[in-house]
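What follows is a set of structures to go through.
Read-outs throughout are calculated quantities, based only on the coordinates presented, and are distinct from any laboratory measurement. These figures come from a predicted structure and were not determined experimentally. Cβ atoms are built from the backbone, for glycine too; each structure is taken alone.
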Structure I
Amino acid sequence: MYENKEIKREIYQIIIPMILENILQISVSLITTAMVGRLMADAISAQGICVRITDALWVCYKGVATGATILVAKAFGAGRRGECRSIIEQTMLTELIVVGVIQAVLFSRADIFLPFFQKIQRF
């Protein structure tokens with residue numbers, strides 16, 4: 001069985017990268033806001049709209065990553081190492097396709113999405 005120190009070490013190996021990822025994500029938004037804050041009000045407003053879109057997409061990607069992590073952990077715990085690789089490959093391929101489609105739609109039809117966020121901003 002595991003000793004107490006081994007369990008703590010494994011927990012820290014999992015937790016520390018997740019904490020760093022969240023700190024970096026928050027730092028990006030903070031730095032972007034600080035840089036744009038020196039510009040005009042329209043630029044700050046545009047950056048605020050982009051952050052809302054980015055955050056909405058981030059939640060979707062984080063959900064898929066969490067689901068994939070659970071599936072990999074189950075396969076790893078059952079000793080099916082080959083299945084772990086398959087799950088990771090399928091998740092990455094799916095995410096790349098989803099990202100490509102979402103980017104294409106957002107870039108080509110921004111006129112549909114931007115008024116929606118402008119209405120939200122007025123409330």
Structure II
Amino acid sequence: MSGSSIEITGANIESTITDGGIVLMDFWASWCSPCRAFAPTFEAAAAKYPDITFGKIDTEANRDLAGSLNISSIPTLMIFRDGILVFRQPGALPPKALDELIQEVQKLDMDDVRKQIASQADAQA
């Protein structure tokens with residue numbers, strides 16, 4: 001990986017998520033002050049964790065994509081691991097909180113996560 005963020009669009013979001021590993025996505029807009037404030041934190045994390053994919057989604061340029069993912073406030077951070085959404089939260093995070101969140105996602109037992117998802121699906125069926 002490059003150690004910097006990539007632009008995510010409707011054309012590459014699915015392949016980015018399903019390529020495996022950890023994917024952090026920052027939904028933002030140029031007019032959004034908290035988004036601009038969070039951008040250096042996100043880019044610094046991308047440089048610090050070159051083995052993780054960091055993607056930025058411009059909600060103005062990708063309105064359909066943002067709408068399909070129910071993004072209602074920005075910035076919103078979504079994290080996928082092995083194609084599974086494991087974190088979603090609106091609002092900017094300070095660098096230390098983002099570091100801690102990334103470390104928690106790295107520690108996840110994905111077999112356990114898959115079992116939890118399966119048991120929730122069974123309970124709803």
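Overview of results
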item: Comparison of I, II by relative contact order in percent (Cα under 8 Å, 6 or more apart) - largest value held by; result: II
item: Among I, II, structure where mean count of other Cβ atoms within 10 Å over residues 55-62 as derived comes to 12.0; result: I
item: Origin of the derived value -32500 (helix-only ellipticity at 222 nm (-39500 (n - 2.57) for each DSSP H run of 4 or more, over all residues; to 500); candidates I, II); result: I
item: Source structure (of I, II) for mean count of other Cβ atoms within 10 Å over residues 39-46, computed value 11.2; result: I
item: Highest-scoring label, criterion being mean count of other Cβ atoms within 10 Å over residues 7-14, among I, II; result: II
item: At a computed 1.00 (FRET efficiency 1/(1 + (r/R0)^6) of positions 31 and 71 (r between Cβ atoms, R0 = 30 Å, to 0.05)), which of I, II; result: II
item: When volume of the Cα convex hull per residue in Å³ is computed for each of I, II, the largest belongs to; result: I
